1. Work out distance in nm of label points 7 Å out along Cα→Cβ at positions 20 and 140 for each of structures I, II, then name the structure with the largest result.
2. Suppose you compute Cα extents along the principal axes in Å for every structure in I, II: which one lands on 68, 39, 35?
3. Which one of I, II has mean count of other Cβ atoms within 10 Å over residues 132-139, as calculated from the coordinates, equal to 22.0?
4. So Cα Rg over 2.2 N^0.38 Å, for residues 180-299 alone, computed for just one structure, reads 1.00; which one of I, II is that?
5. Taking -7500 as the value of helix-only ellipticity at 222 nm (-39500 (n - 2.57) for each DSSP H run of 4 or more, over all residues; to 500) derived from one of the structures shown (I, II), identify that structure.
6. The value 18.6 for mean count of other Cβ atoms within 10 Å over residues 44-51 was derived from one model only; which of I, II is it?
7. Determine which structure produced the value 2.8 for distance in nm of label points 7 Å out along Cα→Cβ at positions 108 and 220, calculated from the coordinates; the candidates are I, II.
8. One of I, II was used to compute mean count of other Cβ atoms within 10 Å over residues 188-195, and the answer was 12.9. Which one was it?
Structure I
Amino acid sequence: MIRYNLVIHGGAGTILRKQMTEAQEIAYRKGLEESLLAGFNLLENGGSAIDAVRAAVCSLEDNILFNAGKGSVFSKDGSQEMDASIMDGKTLMAGAVTAVKNIRNPVELAYTIMTKSQHVMLCGQGALDFARLHGIKTASDEYFFSEFRYQQWKQMQETDKAALDHNVIVNEKKFGTVGAAALDINGNIAAATSTGGMTNKQFGRIGDSPIIGAGTYANNKTCAISCTGHGEPFIRAVTAYDVSCLMEYKRMSLRDAMHLVVHDKLLKFDGEGGMIGVDSEGNAEMVFNSEGMYRGLKKSSGEFEIAIYK
């Protein structure tokens, strides 16, 4: 039996039912469903896992509700810097971009770095120059402006602290980093992650999302993982690769490896957040240690789920 699936996340954090209106919840669920369909339709028609995660993440980057692309949060200086990464489990090729501005879909730039350059990660102005060379779509500052994001930033601006966007409550709005992991009909897997980072971040801070092995990892032998949460603990724990290592060297299942990392190892670093993952056997998991995680999965078996809370 040919199996394929797609799993996505839109961020993890303090996401409580009591702080969500019915209209807001409908909007988030709609955004997650649109992302799932964008990627799953490709898989259903024989498309590759790498193309499916690109499509799913692009859909979320285009949705102002989520902290990536159009909905990215503001940094300390009032700018919006974005990070993204993508990895192909078949070839172990990867691409990543960090600290870029005005890139409409950072995951597309990460993919182009993977496929059109000899590098894995590009940053800042150099990444923007590369994007222009390869015709990657850009957008004005106005395209990325959100009043909700702006109010989040204003609330944090007078402090030296940065915060997960989901944990800054302004008019009870919630947002999130995004990611996807997929298995295609050929048994290949892939993962991608995209983010606007932390509200009020400064000093050129970079989180786990663009770091291969920390926020994103894919290997056909083990798993494809996309993480979300407070990036520093995820970097220190090499979180995504740790799941792969547990599967490869300890022969753990995808589910057991993800649960050990999220509910044991990360907590020792005060790591709040979660992850999604798939393996080549058709398994897909969504695991988090926070109050909620925007998430969804769709499988060729017919299984379909969209969820927000614990």
Structure II
Amino acid sequence: MVKKEDIVIVGGGITSYAAAIYTARANLKPVVISSAEPDQLSLTTLVENYPGFPNGIMGPDLIKNCKDQAQKFGVNYIQGTVDSFKVKQGYYEVGLGKKKFNARSVIISTGASARRLHIKGEDKYFGKGISTCAVCDAALYKDKIAIVIGGGDSAMEEALALYKFAKKITIIHRRDRFRASKIMQDRVFKLKEKIDIIWDSQPVEVLGDGRFVTGAKIKNIKTSKESIIKCNGVFLAIGHNPNTKIFAGKVNLDKSGYIKTDKRGRTNLPGVFAGGDVQDYIYKQAVTSAGTGCMAAIEAEKYIENLKATKKYKGD
């Protein structure tokens, strides 16, 4: 029979590591299963808005520090992609290929993947001028030129965040009108002295000097005419896809695929909690993700304690 773990944490970002630190210090011996695919912070360059680092810190370094801190408390790390999740009687089965983990409690922190354009130059300059978070990176574009791709509320928010710093912002949208809420559109339209809008167009290539972004090639959908816009940064605001496929039908999801939780990170399944971008479609910040990881960990600890108190804590 497969040994039962008290806690299995699925995911490898800052939410996961925060949860691992708390559960490990509570002597719950958490197992963390993280994918080889880098998390959002590992694709970020300088992080200047995480408390405790007055000079900023590189995203990969922040993640490494969190992982090292968790390992100091004895966290068991396993690299691989969880491909199955089953609800059993009194526990949950987390599958990693042929290997199975039985868990009394599960913390889901699989994050959300930013949608990509899949155009030439995107992979080469991702994190080197291409960003998916203006709230995170806008300050790096003081007196510089930036492009925002998209037409929803997220695109408007990106443009407004950049407005405080950038010299010029161009919003590129593939339709002739935004799908953003009227109030968000109005805020952007009032800032015409610094924000330009190019309609019916989409980027077909990101240009650079080998190190950083220098511009983007844009194509008009209606005329097929191409043009080049010089810029220092390209911000993708075309949405995110929460990584929840294996949990569908078991854990309650909203219409966009994000995990539904209450204010304490609890899902509809007893002992299953979620934190970070997999359930937070609003803030998507490193500090809020770490906070929800902490919350999920504390709730998971309480859940295990309650199992023991009510004599429902079954052996292997």
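Values quoted throughout were computed directly from the atomic coordinates according to the rules given, and no laboratory measurement underlies them. Keep in mind the model is a prediction, meaning the values are calculated, not measured. Cβ atoms are built from the backbone, for glycine too; each structure is taken alone.
1. On the way: I: 3.4; II: 2.4.
Checked I, II; max of distance in nm of label points 7 Å out along Cα→Cβ at positions 20 and 140 sits with I.
2. Details: I: 54, 47, 35; II: 68, 39, 35.
Answer for the origin of the read-out: II.
3. Numbers: I: 13.1; II: 22.0.
Computing mean count of other Cβ atoms within 10 Å over residues 132-139 on every structure in I, II gives 22.0 only for II.
4. I
5. Details: I: -9500; II: -7500.
It must be structure II, since only it matches.
6. That value comes from structure I.
7. Numbers: I: 2.8; II: 4.6.
The correct label is I.
8. On the way: I: 32.0; II: 12.9.
Clearly, the read-out refers to II.
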